[in-house]
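Structures are listed in the sections that come next.
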Structure I
């Protein structure tokens with residue numbers, strides 16, 4: 001049962017191969033097994049690749065099965081269409097398009113398995129990329145809020161400077177009226193005279209204005225600080241909202257890109273392995289000598305070709321003979337007096353009827 005299945009995978013004619021030796025049968029069993037297991041590897045590779053995309057087992061298995069059957073059909077077609085004719089150059093040129101197709105299939109099959117084999121290394125590269133993207137994302141979002149925050153800081157700084165300036169002026173007025181009372185400046189008279197009272201009143205008025213300014217400034221600064229806090233909260237919310245996009249940056253394309261950043265030799269080695277597996281049936285056909293199966297197939301083909309050519313020639317002769325007979329028959333009929341007299345009578349009657357009909361029509365027109 002298994003032997004028949006592998007022969008089917010090889011694309012060989014089971015009836016013809018059953019007439020061949022066991023060695024010839026085993027050759028095609030090996031070719032069919034290679035085709036089958038290549039399709040199995042294609043199914044596994046495609047299922048894993050699609051799982052990284054859809055993240056569901058059923059979808060990955062379904063489409064992976066379709067891909068495996070497609071590869072199986074292509075490999076079976078490639079192997080079954082290579083005919084051994086003892087002309088290596090011609091056979092090789094015939095196999096070149098199939099070899100190119102085999103290389104493409106090997107690349108497609110090997111790439112998803114490379115992603116699985118080097119999964120840990122790829123995860124490390126992806127983690128580094130995610131960290132870089134996170135920092136870059138924060139910086140980009142920060143640039144959107146920096147102008148607003150800087151404007152608020154400038155306004156707070158301006159308000160603080162105004163208060164400090166006003167406070168310095170009040171302190172200067174305080175020093176002035178104290179110096180007047182102590183006789184160090186101004187009138188230089190010790191005591192609280194009229195000048196002292198005037199300077200004291202000026203200081204008290206400025207102090208009252210300073211207190212009012214501090215109150216209004218503190219309220220304004222509090223409002224500005226609340227705006228800064230609101231911007232900071234909004235910034236964190238935007239960062240948190242965009243972070244899942246970065247966290248999910250591990251799809252198929254991202255993994256392939258990360259694989260490209262790893263050393264190339266291990267991936268190339270795996271590709272060569274699958275290339276060898278994929279091209280093995282083709283090279284087995286090319287380098288092997290013509291076997292009993294090849295001779296039997298050629299004999300059947302020649303038999304069918306001879307039979308078709310014979311039927312074609314027979315049809316050609318039949319058509320030519322039929323034309324000759326028809327020509328002779330009509331020639332003999334043309335020489336019969338009875339047929340001539342009958343056709344002459346019919347023709348005379350027809351011409352009379354045509355003349356009568358023409359006469360009636362012309363009379364009606366007049």
Structure II
């Protein structure tokens with residue numbers, strides 16, 4: 001059935017929204033990274049040219065992701081998780097890891113630097129979709145086999161990512177897995193009970209990790225230590241305040257002159273607020289909301305359970321990451337090192353994001369089309 005529908009065109013609203021956000025991101029990387037690029041390489045276009053390179057690479061992989069029948073991906077569900085584990089273990093327990101900003105999150109293979117946690121995000125979605133489709137939880141004791149497979153795998157992946165340390169990505173993976181389980185018939189009480197069961201141990205680990213606990217204390221009152229621990233949060237707030245309604249103008253940010261840390265990566269949204277103002281930030285938010293809403297709608301029309309689970313997981317992963325980044329930059333959540341999809345500078349994150357969106361476009365080719373005739377037929381059957 002899916003093969004007969006595979007010749008449908010991709011969903012163009014998703015494509016256009018993706019291109020719009022991607023173009024927005026390239027412009028902001030050009031603006032936000034100009035000063036830092038010149039100071040580091042005497043080339044104001046350094047970060048922009050690198051981002052363009054990774055955009056082209058990601059576009060090639062996204063095109064491949066669109067063309068491959070999504071059912072074929074099931075074969076790589078276990079392999080993807082295994083590869084993620086091996087790479088994460090290599091980072092933690094060998095000298096292969098590349099450290100930056102106090103965290104070892106990257107590894108170089110054949111001269112190419114990759115971020116295993118980004119691979120793990122996609123691998124876990126694919127793994128969950130495969131297991132939950134193969135062992136559907138519909139009633140009673142159906143949960144024993146799938147959860148017996150998923151829970152140990154999830155705990156191991158989350159532990160390896162958290163150990164890097166990378167709390168932000170740990171949160172994204174954990175929440176993505178949780179929302180995918182919500183698509184099953186597991187009792188609601190289980191999810192309610194899971195919050196303290198998992199939350200209290202996490203709080204304990206954070207409390208006993210000095211820098212993470214300091215981030216929470218600083219988040220509660222960043223201006224108390226504005227020139228030290230609260231420097232990033234306060235300067236992000238200054239950037240938003242300076243932008244006002246219409247912004248200071250594209251390319252005219254003052255915070256990018258060494259004041260706001262990670263202004264072209266994790267906190268680039270603050271530069272958007274400073275240069276384009278409230279209008280610019282709301283426009284970007286509108287693009288994100290429209291993209292994810294359209295993706296959820298199209299995924300709901302996928303003809304099989306595996307496709308719906310895969311698309312739902314991918315879309316949720318991107319939406320969760322976007323929400324966490326925006327919450328951090330605006331001071332709603334403590335600082336975590338997590339990028340804004342399609343906007344922040346970063347090769348690994350951009351390529352994986354484009355692959356995810358390519359898979360969503362792939363799934364859109366198999367969506368069920370409700371024609372006027374089929375709708376009238378269904379209504380007549382209901383009336384009978």
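FYI, it's all coordinate maths here, none of it is from the lab. Bear in mind that the values here come from a model prediction, so they are computed numbers and not experimental data. Cβ atoms are built from the backbone, for glycine too; each structure is taken alone.
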For 1.00 (FRET efficiency 1/(1 + (r/R0)^6) of positions 26 and 322 (r between Cβ atoms, R0 = 41 Å, to 0.05), calculated) the corresponding structure among I, II: II
Of the structures I, II, the one that 28 was derived from, the read-out being relative contact order in percent (Cα under 8 Å, 6 or more apart): II
Value 92, 15, 10, calculated as semi-axes √(5λ) of the Cα gyration tensor in Å, for residues 106-305 alone, assigned to which of I, II: I
Of the structures I, II, the one that -32000 was derived from, the read-out being helix-only ellipticity at 222 nm (-39500 (n - 2.57) for each DSSP H run of 4 or more, over all residues; to 500): I
Which of I, II yields 70, 45, 44 [Cα extents along the principal axes in Å, calculated]: II
